[in-house]
Structure P
Amino acid sequence: MVVIQGPRFSTRAESQWFANQGFRLVNMTGYPESVLARELEMGYAAIALVTDVDAGVEAGQGVKAIDVFAEFERNLVPFKKLVH
């Protein structure tokens, strides 16, 4: 997992570089969350809800926030089943 500073999406160049380095997941919050949890001595496990294909992987339009939010909504039902 590579963590980018959000809130923003990767550029095509960044996405291609991440893929070339072997990263398969791009995230905006994994690093600060894990560090803060450790500082509070909390157990922590990352669960990723995949919402889109990164901008540099596919040709065509870049990522649109509205599409990401819609996919996130669709992911909520299986996510809630997982954690309950």
Structure Q
Amino acid sequence: VRMLSDQGQQLADNISFQVGAGNTSNDRLAINFQSVDSSELGTGANGSQSSLEDLGTNAINTAATAQNAVEVVTRAIDDLQR
């Protein structure tokens, strides 16, 4: 799911904060936002493992599938921290 606008208002893909006393680029902190896709989150560094999107309603039916779900969520959190 990608959200490009909210009630017709275009959403920003970056933001700048004034952090210094001057008016130069050294006095500002810029943050660029990247899209997040559930089909990519949790797939690991090489992108070959299960993603958040792959976890279905049966994700915790057994101990083995529950352990896999925990690993997918852990990888997804790692992906968000990068």
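A short reminder: the numbers here are calculations on the coordinates, not readings from a lab. This one's a predicted model, so the numbers in the text were calculated from it and none came from an experiment.
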Exercise for review: Identify which of structures P, Q gives the largest calculated value of mean projected area of the Cα convex hull in nm², for residues 13-60 alone.
Suggested key: Q
Point to revise | With helix-only ellipticity at 222 nm (-39500 (n - 2.57) for each DSSP H run of 4 or more, over all residues; to 500) derived as -8000, matching label from P, Q | key: Q
**Study point:** Structure (P, Q) behind the derived value 30 of relative contact order in percent (Cα under 8 Å, 6 or more apart)
**Key:** P
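Which one of P, Q has Rg and Dmax of the Cα atoms in Å, as calculated from the coordinates, equal to 18.4, 59?
Working: P: 14.3, 44; Q: 18.4, 59.
Value 18.4, 59 for Rg and Dmax of the Cα atoms in Å corresponds to Q out of P, Q.
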